[in-house]
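**Student:** Following are the structures in question.
Read-outs: derived from the displayed coordinates by stated rules, not from any lab. All values reported here derive from a predicted model rather than from experimental measurement. Cβ atoms are built from the backbone, for glycine too; each structure is taken alone.
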Structure I
Amino acid sequence: MDALIADAAARIAARAPRDLEALVGVSTPSGDLAAAEEATSIAAALAPDDAAVERVPCSSAGHADDLVLRLHGTGTRRLLLLGHLDTVVAHEHHRTLTRDGDKLLGSGTVDMKGGVVLALGVLRALAAPERRRTFAEAALLLVHDEEWRVGRFRHVERFAGFDACLCFEGGQLAPDGSDAVIVKRKAAGTLRVLAHGRSAHSGSSPDQGRNALLALAAAAQAVAARHDPRGERRLTVVPTILRSGDAFNVVPASGELFCDLRADSAEAFEPVLEAVPEDVGGVRLEPALLRLWPGMDAREASAGLLASASERLGRPIVGMDRGGASDASHFAESIPLTVDGLGPRGGGAHAPHEFVLETSLRTRAEVALAVADAALGL
C-alpha cells in the first residue's frame, strides 16, 4: 500500500469513532432546521482549518441551507466529495452512539454519518501539501434533504465540469471478499395515486358511496403486477403506503397510495403509470410520479480509475451495482467519473439496529483515499 494512503487512513480511523459519536449525537430527521444547523456546525468544526465554509440553498424548500467546504490547491483538477446529514429517524426514535463489540450502533451511522466522517477525513488528508498540488479545488457537499427530497436536485449546475465525484454512502464487500464501491445504480421513482370517490354511511346506505379504499387496493394490485426484477430492465414495483378513510362507519371518499419504483432506466416507469386504471367502481384515480431520480452507470468510465486505485491500495477494488437511490446518480449525468459506496461497512439502515463496523473505518478510509488519489493523478 502507498505509504501516504496508509498514514492518512490510520489518522482518519483513529478519530473516526469520536467524530461519529458527535454527529450521531444530534438527531437530524429531514426538515428539522435546528437539528440541521447543529449538525452543520459539527461538520464544519471537523473540516480542515483553512477550508472555506459556504452555505447554499437546499434543494427542498423549508430545509436548512446545505454546506459546502472548499479547499484550494495549486493543481488543475477539481474533485467533489458528497454526503448527506439528514436521516429518516424521528426524534422520539433516535439512538445515540453505543458499542457492541465491533459494531458502532446509532441512528444514521451507516446512512450516512459514518460516510460523512470518512469524507471529512479525506478532505483533511487533501489539505496536506503533497496532495494540494494535485488539485485546483476539492469540495465537500453535505445536503440536508437526501432522505426526503421529491423535487429537482439544484446542485448539479454548481459543480458542472468537475473531474470526479466521490459519494460516501455505505460501503460493501464483493462476493470474493474484496473491497467494493458502487458504479451502477438503478433509477428510482415514487408513484402517488390519488383517489376521488364519494362518501356515504357504511351502515344505512353503503352502495350510495364510491369506495376510495377499494379502488386504491385495486390500483396497488394493478401496479404490483408490473413487478419484474428479473426482467430486462430489472423493474421493481412495491406498494408501500395506503391512506384512506376517516371513520369506521363511513365509506371513504378519498385516499392516496404510494409505490416505490426502481429500474435500470426511468423509462421503465411509464408502463407502471399506465397500469393504473382511470376508474374503479366509480372512483376516479389520478396517478403521478412525485419523485424521479436518474439511474447511474459509471462502469466503463470508472474502470481505469479503479485499476489505478487498486494499484495504489495494494489490493483490488471492485465496482458493483446497488438498487438504492443516491445523490451520486444526479451528478453522474454531468460528471461521468462518479463513484459511490465509499463509506464504512455496516447495516440496518433506516432501522433501530443501524450500525457501522469499527474495523471497517480504516479499510474504507484506505479505499476512499486510494480512489481520491487516483482521481487526482497523485
Structure II
Amino acid sequence: MQQTCKLIFLSIWITCSLFARSLKTTNVIFLMTDGLYWQEVFRGADAALMTREAGGVEDVQALKSAYWSENENERRRKLMPFVWTTIAAQGQIYGDRDEHSDAVVTNGLNFSYPGYSEALCGFADARIHSNDKVANPNKTVLEWLNEQRAFAGRIAAFAAWDVFPYILNAPRAKFPINAGYDAFRLLPESTEIQLLNQLKAEQPKLWSDEPFDAVPFHTALAYLKARQPKVLFVSLGETDDWAHSGRYDLYLDATHRVDRYLQIVWETISSLPEYRGRTTLVFGTDHGRGSGAEWTSHGEKVPESKYVFMMFMGPDTPALGNRAGTATVTESQIAGTIAALLGEDYRRAVPESAPPVRDVVPAYASSGK
C-alpha cells in the first residue's frame, strides 16, 4: 500500500513538473477596474447617454468628437484602442454578449466586495454579502501564491478602494498591500513614490474611500520597475465612481484612461528582461451595470449587472481574439486561471474554486488536470 501511494505521488509530481515546464509565463499582472459595463467595452460609447439629460454630459460635442462613430468597431477602438488593437490581436477576450460569449459573476449580489472576493478566491461565499470593512475569511489566490516557495515575497497589490486590505486580509496575507489614501512606505528612497504620496495626501478627496486612479496606478508601476514582483494586482475605481455620480462623460474618460494604463503596463513589461516574453496580462472587472436609465446602478436588483468581461494576453495564451459562441465563463475562474498560467494547481489546494479557463491555458488542459 505504501509503495502504491509513493508511485501515485511520484506520478502526480511528474505530471505537475512537466506542466509547469511547458509554460513560458513566470509573471502575471492582473488589473481590474470597478464596474465597467460590458456594453461600452464591446460596443463603445452609447449615443443615448451622451447627453446632458441622460448622462450628465457637460460638453456633448467634445464627447462625441472623442468617442463617437457610427461604426461600432471604430467606436470601441476610439474608447479602448489598446484593447481592440493589441489584446484583440494577441490575446483572448470574453464577455461579448452580442457574439454569444457571456462572462458572469456567480455571487448573485453584483457589487464590489463579493465580486473581488470571487475573482481572487475562485468562488462565491455567502458570508461575503456587503462592502463593509470585514476581513475576508478566505485566502485569495495572491495569498496562496505567496505561500508557495517560487512566489514567496514576490506578490504585491495596489488599489484605489480602501476596502482592499480587508478583501485581501492584509494582516494574514503578509505581502505589500497599498490602498485608499494610505501612503506607500516600502520604497522610501524613491522620489517618485514620495511625490505620489504627497499628491495622494493633497488631492481633493472627492470620494472618502479612494483617490483618483492615477495615484495608485503610478505607485504600482513604480513598484513594478523597482522590485519586479512575479504577481502584481492593481485595482482602479473611477469607472464605477463616475457612473454612480451620473457623469457619463467622465465615466468614458476613466475607461479610456484604464485602456491607456493597460498599454503602459504592456510597454513597460516588454522593455524589462525579467518580464519580456514571460508575462501574462489579465484584465477584468468586479461587476457590470444596468442598461439605459439604470446605467448608474448595479446590484442584486439589477440582474443585468451580473455580466462582466475578462481578457488574457501572454506567451501561453493562443491569440483567439474576441471570443464568439463560447461556453459561459465566470468571475470565479480567474483565480484558478492565474495560478495555472504560473504552473500551479490552485484547485487542488482549494477544491471549491472554479477551474481555469481552459482555452487561456491549453497546457493545463493537456496535462489532464
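**Student:** Rank structures I, II by relative contact order in percent (Cα under 8 Å, 6 or more apart) and report only the one at the top, that is, the highest.
**Tutor:** Structure II comes out on top.
**Student:** Tell me which structure, out of I, II, gives -11000 once helix-only ellipticity at 222 nm (-39500 (n - 2.57) for each DSSP H run of 4 or more, over all residues; to 500) is calculated.
**Tutor:** This figure was derived from II.
**Student:** Rank structures I, II by distance in nm of label points 7 Å out along Cα→Cβ at positions 37 and 357 and report only the one at the top, that is, the highest.
**Tutor:** Looking at the calculated values, the largest one is I.
**Student:** Right, something else. In terms of distance in nm of label points 7 Å out along Cα→Cβ at positions 29 and 341, which of structures I, II is highest?
**Tutor:** Structure I comes out on top.
**Student:** Among the shown structures I, II, from which was the value 42, 22, 18 of semi-axes √(5λ) of the Cα gyration tensor in Å calculated?
**Tutor:** The value was obtained from structure I.
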